[in-house]
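*Asks:* Read through the structures below before going on.
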Structure I
Amino acid sequence: MTPETLRRLVVLAIGQIIGWGTVSLLAVVGGDIAAALNLPLPTIFAGNSAFYVASGLCAPLLAPLFVRLGARSLLVGGSFLAAAGFVVLASSTNPIVYFAAWLVLGVVGAAALSTAAYIALNEGGGTDIKAAIGALMLISGLSSAVFWPATALLQGILGWRATCTVYAALTLGCAALYRFGLPAAPGLQHMTATAPAGRASLRSPTFYVLAAAIALNAFVTYGFSAILIELLRKLGLPEQDVIVMASILGVVQVLARAVDFLGGGRWDGLTTALLAGMGVPIAMLLLLAGGPAWQAVAAFILVYGVSSGALAVSRATMPPVFSKSTIMPALRPP
């Protein structure tokens with residue numbers, strides 16, 4: 001890996017761990033926010049849904065800005081916007097302000113999280129970009145393992161509102177990190193010549209099947225991660241065990257991603273997706289059958305962690321399985 005790519009990777013890895021770690025705070029403090037705003041817990045977790053919906057809707061709208069301005073500008077701007085979102089969240093006293101905060105953070109998801117980071121790596125050029133993206137995917141998977149315990153600690157000392165303020169300051173730090181740690185880039189104008197070929201692929205039925213599969217597995221894994229800590233609490237586990245178990249899950253997911261990447265060409269993304277997809281319901285059944293017994297929880301963490309971690313990889317590696325079809329140009333990961 002060249003020094004330039006390594007520099008980009010280090011900067012982006014730090015920024016992505018902070019970015020994903022801070023927006024995942026709802027998994028830890030959702031119950032406290034529900035009590036403070038006098039709202040049902042499901043309504044509070046709907047903020048997580050608002051985040052992903054806003055992120056998905058904004059992503060195509062921001063694409064021209066990535067082309068014209070380059071990823072660094074979007075990463076810096078998105079980090080400033082994240083700070084504003086956390087300040088709004090910290091000051092929320094009613095559902096309107098609360099959901100407004102998550103909509104703002106959803107825009108940040110499109111501007112400054114995974115896709116933006118992958119684009120920033122691509123802008124550096126070189127032959128080691130694929131390895132760098134794989135490494136970034138692995139490292140950013142540690143965000144919950146780092147930030148769930150940190151959020152629990154801060155919440156216990158400062159409360160959830162002050163924790164949001166601390167995270168606003170952290171995201172401002174990310175803005176500085178991106179501004180001074182990443183070199184300026186001309187954007188993606190040099191790649192636009194191949195864009196029309198990808199549009200024709202949207203007519204392929206395979207594209208819609210694959211898009212639906214990716215969306216459904218993301219719906220389960222992203223949604224479940226938001227409620228995991230509350231679920232373990234409801235099972236009756238002690239608070240310290242809940243945070244430890246949830247944090248271990250993040251480590252297991254990263255290990256599963258690493259194994260899949262290191263496997264190289266021994267199996268394809270579709271095989272990974274099929275096997276991992278079967279593992280998720282098995283993990284749920286283990287938890288349902290064993291209840292609060294630590295053996296059942298440990299088995300669930302292991303099976304679900306491996307399966308969900310592998311599914312995260314398969315979202316990027318399934319499309320190349322269909323490389324001989326017309327859908328490939330539109331689905332090639334950034």
Structure II
Amino acid sequence: MYDIKSMTIEELQEWTVQQGEKKFRAGQLYDWIHRKKVRSYEAMTNIPGSLLQKCRQQGELVALTKVRMQESKLDGTRKYLFACSDGNVVESVWMKYKHGNSVCISSQVGCRMGCSFCASTLDGLERNLLASEMLDQVYAIEEDTGERVSNVVVMGTGEPMDNYENLVRFLKMLTDENGLHISQRNITVSTCGIVPRMRQLAEEKLQITLALSLHAVTDEKRKKLMPIANRYCIRELMDACAYYFEQTGRRITFEYSLVNGVNDTMEDAKGLIRLAKPLHCHVNLIPVNPIKERDYVQSSRESVENFKKNLENAHVQVTVRREMGRDIDGACGQLRRRHLSEAD
């Protein structure tokens with residue numbers, strides 16, 4: 001069975017010719033799927049019935065189903081829960097900013113990375129998402145809001161680098177001029193630090209932003225927060241970051257979740273400066289989003305500001321992530337986890 005929504009236009013042209021159809025029909029199919037974002041073959045009014053029948057016989061048109069949507073009364077952020085055709089559910093978030101609308105999508109159903117402050121990983125990994133299922137999170141949200149998405153962040157449930165092939169296919173299709181044609185520079189991919197995949201992504205020469213979930217400045221402390229640190233040390237991570245910058249010319253972002261009394265001291269700030277400055281990184285400080293399954297506490301506003309000032313004084317570019325959707329299960333994995341517990 002084919003996953004037509006995951007096919008590039010070149011693959012779709014090849015498939016269409018194999019079906020005994022004219023090559024130009026592939027462009028029509030691609031336009032219906034990726035520009036008009038239709039949810040069924042029946043909506044494709046200029047495609048011959050014979051070709052539509054072949055499409056139906058050889059593969060479903062992937063279309064996620066909206067299960068739940070929560071809208072923040074604080075800032076209008078929307079959190080979506082979508083069902084895949086196999087019954088698995090995934091989360092996505094729509095955020096409205098002055099510079100445009102941003103969507104944060106999931107790359108896996110669940111996650112196996114085991115980061116200690118994240119709800120996404122509590123039930124382990126169910127499966128990887130197809131490129132079509134990643135794309136359709138964006139398409140479904142555009143349809144639901146009636147507004148164009150200009151920025152996409154792959155920072156929801158899952159480790160994108162653990163689903164590498166589907167991730168790269170998704171990135172190339174999302175930015176394809178025949179589809180949504182979102183600028184590569186408006187896309188951010190987050191990773192907890194799978195070093196070989198970071199290097200592989202660098203060699204793709206894409207113009208996306210790579211965000212490293214760092215969260216600690218020593219191997220000892222990072223191992224307590226993130227099991228991946230047992231495989232790749234900070235020195236290897238920094239080498240991979242330098243390689244990414246060298247290959248793409250794109251500056252790395254360090255994501256740093258501030259946990260009260262764990263990684264928010266003056267010593268931690270100095271360590272972060274030592275790592276970020278040589279790479280000219282942007283540092284994104286994140287007051288950790290509390291989840292009931294963990295006992296981590298968010299750093300105080302004063303601690304966050306002091307930490308930020310230390311970095312600014314050392315001429316490291318730093319921002320504090322604006323907290324969005326705190327009143328609607330804002331942290332990754334919270335809504336899905338609540339839905340699963342209600343279904344039991």
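The numbers here are math on the coordinates, done by the rules we state, and not lab data. No experiment lies behind these values; they were computed from the predicted model shown. Cβ atoms are built from the backbone, for glycine too; each structure is taken alone.
*Asks:* Kindly point out which one of I, II the value -27500 was derived from, the read-out being helix-only ellipticity at 222 nm (-39500 (n - 2.57) for each DSSP H run of 4 or more, over all residues; to 500).
*Replies:* Working: I: -27500; II: -11000.
That value comes from structure I.
*Asks:* May I pose another question? I, II: which one has distance in nm of label points 7 Å out along Cα→Cβ at positions 121 and 145, as calculated, at 2.8?
*Replies:* II
*Asks:* Still on this structure: Ranked by relative contact order in percent (Cα under 8 Å, 6 or more apart), which of I, II sits at the highest value?
*Replies:* I
*Asks:* Given 71 as the derived value for percent of Cα pairs over 19 Å apart, for residues 129-224 alone, which of the supplied structures I, II does it correspond to? Please report the intermediate quantities before stating the final value.
*Replies:* On the way: I: 71; II: 44.
The read-out was computed on structure I.
*Asks:* Which one of I, II has mean count of other Cβ atoms within 10 Å over residues 17-24, as calculated from the coordinates, equal to 22.6?
*Replies:* Derived from I, not from the others.
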